[in-house]
Structures are given as structure tokens and as C-alpha cells.
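Following are the structures in question.
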Structure I
Amino acid sequence: MAKVEDFFTLTNSVEGIDDERYQHLEPMIRAIDAMANATYQSIYVIDYLRQGFLHVASNPLFLCGHTAQEVKQMGYRLYIDHVPADEQPMLTEINEVGFKRFNEEPVDERSRCFMSYDFHIENGEDCYLVNHKITPFALAPDGRAWLAMCVVSLSHHTTPGHIEFHRKGLSVYWVYDLDCHRWQERKCITLRPQEKQVLILSAQGYTVQQIADKMCRALDTVKTYKRAMFERLGVRSITEALTVATNQGLL
């Protein structure tokens, strides 16, 4: 079983932050709460200097039956108490290799980076596979991540892992292989205009026949667009397609 100190190593150590900088964070925290309320996503902020959680929004998915204040006080202990023991080594490995990868990026590009991965969280007898996205929220003077904003949502996958590192504006991203313990470069997914239109109309509730009528295409043609879109995104349903397309900025 992991320990809290396993999540804090030289790769994510921070210095050079004085108390005055903390005093200017309140407007940003209010903005995070507003976003959490508007989207009903579970959002929290990690503080790598103080090695805990700076703020936790009150949306319940990530709270595992606790209050937001309790989770804030627990900090990384939440992972140890509510992530299955056999997945905790994966989280500590992701933490280590993710920060190494982040620190290799140019300092002025680091705010454009994010990492995404899936793991289970347990709440009593319930166990959910969640997707966890983490992006720098504030940098230390040397460019290291001081604060990071994390967004937790239900995963569209069926297994943990699926570790990705993205930098906005690039045509490639990186996937981490847990078996060979290295990053592999991949080309970013793209959608053809017709596939994107099918996805948007499907999200609006139109049937395949209605979509065919709106696009002035044969029914079988629209079905072909839909199958190609699913294959390109690696999904099995419109709900999953929307999640992937939104996460990768395809819409």
C-alpha cells in the first residue's frame, strides 16, 4: 500500500513561494467553485509546496462520502483510503513519470499541458472508475508546478490506466505504457466534417434517420459516418464519443 510521502519526490518539489502569494488566490478559488457549480464536475486543487489539497469543490463524485472540508484535510490520504490497493502503485508511478515529462516541457508552454488517466475510487460498497485530469494552475518562479487543478469525472473506459500527456496546440500527444514504463508518441485524433456533424446532431437528440434528412445523405451513408467516427475515437456509444471529442478539443 502506498504512503502519502510516496507522492512527493524531487520531481514535484517546490520552493520560492512566500505567504503573500497565497493571499492573492481567493479570486481564483471562487472562479473554480463557479465552474464546478456550472458544470457539476468534481474539481480540487493540489498544493505541491504544502503537500496537500488547497481547495476542494463540494460536488460529491470525488468526495467518497466525506464533506469537501474533510477531503481537504485528508489530502493525499484520500487516495490511500479510497483507491484500491492494487492501483495505488500505478498512481505513484503516474505521479513520478508525469512530473518528469512535465519538467521536460519549455517553461512558457507548461501552462498548456495536461495529463489524463483513469483509476477506481471506493465509497463504501460502491466502486467507480473515474477519469482524472490534472493541469498546472500556478507555477513557481523556476517553472515547476506549485498548484494544479484536477477535474474528476466518470470514465468512459472499463479498466484503469489510459495515461495520456497532452500539450495544447500540438498535433501529437503521448501515452504511457505501464508494461514497458515509457512514453509513446501518438498522432492526435481528428474528425472529418461529416463525422463531426453526425456527432453534434446525435448529441442534440436526433435519430440517425433525422440526421440523414438534415444532412441530405442516405441513411446507410450516415451510418458509415457514425461507424467511422466511433472507430476513430475508440468508443462504442454517442455518450463516449462526446466525452472523448470534448476532452480532446474536437468540437
Structure II
Amino acid sequence: MGDDVLEKLLVQLETGEIDRNTVLQYIRKMPYEDLGFAKIDYHRGLRQGFPEVIYCASKTAEQVKEIFRRLAERASRVLATRADSDMAAAVQDAVPEAKYHPLARVITKGWEETPQDVYGEVAVICAGTSDLPVAEEAAITAEIMGSSVNRVYDVGVAGLHRLLNEFHRFEKAKAIVVVAGMEGALASVVGGMVDRPVIAVPTSVGYGAAFGGLAALLGMLNSCASGVSVVNIDNGFGAGYTAHLIARRSV
């Protein structure tokens, strides 16, 4: 439940469309609802401006379906990450308007809607095509939260001219997400070009001494560029969420 839902309930109560008991039932369930396998935090939308996000990994399709369905009943926007096609099919049986984004492995409700208030621009830059799943997770997260997103893809340091040709597309963004595997050098390059916050996302792309993304993580943590912060390996969601928060406060 967000401010918009609570305001709608109060208006409906004033106009007589619903009664006090209906409002009381909603308010009683606002803190959380215990399903046995999950405690859904309905109050998070009021506290943080966006509903609880479902992390689907290690959950069953039925568990994801039930959590998504209940959140969708109370929120105009819902996001589930690290979902597979079976989970998406189960969710769409219960919430037909839900959309599955297979590249990003996320399920959304309300992503297609243009937010009433778009909070600044977020740029998502990725080094290579292999980094796209993480980059898209970041981009869709920022979009569903209310930011406009400019995608700048396949501009890694192996061909630096590609990035320089795209500079005009991200130099004015309120926050920039940089997604890169291998040695993770792209974050330092971008961080040295702009006066905007850069959120670096190391990916597990690479082999051998890449150590599943650890080399990129350490490279980004040791960046000599000012204004570069780093999230966990493959954490596109965390980067997109943070970028939106920065953009929202920069308008």
C-alpha cells in the first residue's frame, strides 16, 4: 500500500463507496501479512515509496505467485527479480497484466504505465552484450520506480571510441549505473568523465582469473575515479534502486 492507495481508500470512505470495516481491514494488514512461508510487508510502500520487491530465487513458483498476487491487490506497481519462466507463467495465471522480462529475469506489474511524476534521468551503461541481463535488471528497476532510463550498451574499454561517441547520451543523467565484468575498468573510465554519482555493478562475466566477478568487484572498489560506489556482484536491482533514489532527490 502506497500513499495513492491510502488516499483512494479515504476518498471512497468519504463518498460512501466503502464502509469503515473495509478501511479497518486494510489498515490492520498494513504492517505485514503472515502466509506461513512469507511475511509480506505491505507497509513498505508508505515507508519507502515503493512496495516490497520479491526475490524469487530459491522460492517455488507457487510461493512467488501467491506473494505477487497479494502485493498486486494492494499496489499499482510490483516487481519480482531473479524469476524464471515457470514462475512468470504462474504469476500471470493469477495476475494477467503481469509482464515477464526474460533477459532481465524480472516480472513486473505497472512497468508499462508512464509514472505521473518522472524523477530525473538515470543512465545505464554496460560494457558488453554478456552484461545485458544485469544491466536490464538495473534499468527496469529504475523505470518501474519512476525514473526515465537511457540505455547505453556494449561500450566497453576494449573499444573506447564507442563510449566516447555516446557521451552526450549520459552526461546529464542524475545518476549513472555502470555494469561490467572481466576487469571492471569501465566504471573508472565513466567516473573520470562525469560529475554525477556512478554506481558500479561488477558482473560474473569472465573466466579463469575473473573468479566469477571477484576481479571486477575488486577493480571497481579500487577505482581511482571519484564518485564511484560499488554494489555486489550481479546486483543490477540494487544499483537501479539506488540510482532512482539519487535521481528522485536531484530534481
Structure III
Amino acid sequence: MSPFWIALQFLTTVPTPKINSYRDQQMGRSVLYYPLVGLLIGLILWASAHIITQASADMTYGELLSAALVLTVWVALTGALHIDGLADCADAWMGGLGDKDKTFAILKDPTSGPIAVTTICLALLLKWLCLSVLLASSHAIYLVWVPLLSRGGILVFFLSLPYVRDQGIAATMARILPRKTAIGLCGLLGASLLVLNTLGVVLLIALSLLFLFFRRHLLKRLGGFTGDTLGAWVECSELLLLLCVVFTVV
């Protein structure tokens, strides 16, 4: 179970058994458990949404408060890890001015500029509004799919893009990842969308287009992906999935 605990430890703030050291093999296999961690996050969000909406059912504008609380749970579960990646990428892409070295330098800068702050505010605002619509229309069940699919997309990055650095944890993950198993998991995730009928097709097309957009710009600017760009992917794909659900189902 070590690869699963490593994945859970990397992607969430959920308490895990203490792991003092990692073997390369465990690090590589941990990526395979990212979709499972996403599923766990989705189930927690769904359960939280159910409990919170029941408690605020009689309140005026209760769905807005409920959505804010569910979003707080969402951010707390991930420790704002992916939001940090989105902020760094927003600053780097705008401030890098198309220059690779300048982009890398800004990605390494721990501070956030106005572009990063604006991007975070807009992303959280849109998530909050989507959540309020889903909760008001009793469609919170779709929250299970959003983190699952976004983290499943990370597997696609590892399979189809190079990691830009030769050293580091992600470099080890990319080198050791069991590729055949990862490809099978991606196929399984895609096939699972069939249970959602039309919505499943919409989500698959939307995610594919977003990935192609990310892939094109990452290869052009950086020559591959970094940890920050994976965080940006998670936030952007989660928001896109929420918007697709709202406009397709509600």
C-alpha cells in the first residue's frame, strides 16, 4: 500500500501512515493511484455537500453558503497545492513574455504577483458559483467525477510529455512509472464516462481539448511539464468539468 499512501500524502492533507523513505519503484507506482485519490476527494466532497446542504436547507440563500463551505473543504483537502501551481503558472506565462529562461525563473519565485492573485480569485469565484448551482439543483453527485478525472489527466501528462528537469521527485516518477498499466488506467477512465451518457461525451471532449491546449503551449514554452503546470492543469480541468456539468445537466 506504500504507493497509495505516497500518492495520498502528495496530493492531499489527509493523514497517512508515516513513511520515512521512498524507493524509486514506489514513487513511480504512486502516480497510478492519483485517480483513486481523486475519487476519494470526490466522495468526501459529495458527502460534505450532502451534510452541509441538509444543515442549511431552511436558510435564505443557503445554497450560496453551502457552496462556500464545500469549496473550503475542497481547498483544505488539497492544502491549496494546485492553486499554488496555477498562481505560479499565471505569473510565469504572462511575465515570461515567451522567453523560456524567464518563465522558469518566475516559476521558481515563491512570491505571487497581481496576475496570480487575479487568476486565483477568478478560479475560486467560478468554482463557488458552479457549486452553488449544483447544490441548488441537487446534482452534487457529479462532484465525485470532477477530482477523479482531473487527476486521471495527470497520468496522460506523464505518458505523453517529458518532464523538463533531469532530477527531482517528478523525474523519478516519470522514469519509473509502469507505462502499460498507466495506459490501461487511462482507457478505463475514458470508458467509465460512458455511464454518464451525453455528459460523459461532453466531458471527454472538453478534457481532450484542454489537454491539447496545455500540451501545445507547454512544449512550445518549456519543452515539457513541471509540477507547477500539473497543479495548473488540475485547477483548470476541475473548473472546466464543473462548467460542463452545469451547462449540460442543470
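To test your reading of the models, identify which of I, II, III gives 60 for percent of Cα pairs over 15 Å apart, for residues 155-218 alone when calculated.
Matching structure: III.
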Legend entry - Of the structures I, II, III, the one that 35, 20, 19 was derived from, the read-out being semi-axes √(5λ) of the Cα gyration tensor in Å: I
Legend entry - Origin of the value 1.00, where FRET efficiency 1/(1 + (r/R0)^6) of positions 67 and 139 (r between Cβ atoms, R0 = 25 Å, to 0.05) was derived from one of I, II, III: III
Legend entry - Given 96 for volume of the Cα convex hull per residue in Å³, for residues 75-186 alone, calculated: source structure among I, II, III: II
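Where a number appears in this text, it was derived from the coordinates with a stated rule and is not lab data. Predicted model only: the values in this text are computed from it and were never measured. Cβ atoms are built from the backbone, for glycine too; each structure is taken alone.
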